[in-house]
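Pasting the structures in now, so scroll down.
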Structure 1
């Protein structure tokens, strides 16, 4: 899963994008943290 996938999933759940700095791959640890903090499952 890359950053764009995560952003699109969060937007679909009603989250709004504040800002983006950089463009790098997202590790599974960060994906898990985002899922836990937002309640949005990445799958």
Structure 2
């Protein structure tokens, strides 16, 4: 709640966090921040 992401973004984060060896790459700053907090963000 109140993180600035929508329902679809939450579904993407859920799918990435339960998958093995999958990282999320996005240009959306709010989504990227949450992915980083969850440890599933893509880094080069």
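Readers should treat all values here as calculations from the given coordinates under stated rules, not as data from a laboratory. Computed from a predicted structure; not experimentally measured.
Out of 1, 2, which has the highest value for relative contact order in percent (Cα under 8 Å, 6 or more apart)? Mind showing how you got there, number by number?
Details: 1: 46; 2: 37.
For this comparison of relative contact order in percent (Cα under 8 Å, 6 or more apart), the top structure is 1.
One of 1, 2 was used to compute semi-axes √(5λ) of the Cα gyration tensor in Å, and the answer was 14, 14, 9. Which one was it? It traces back to 1.
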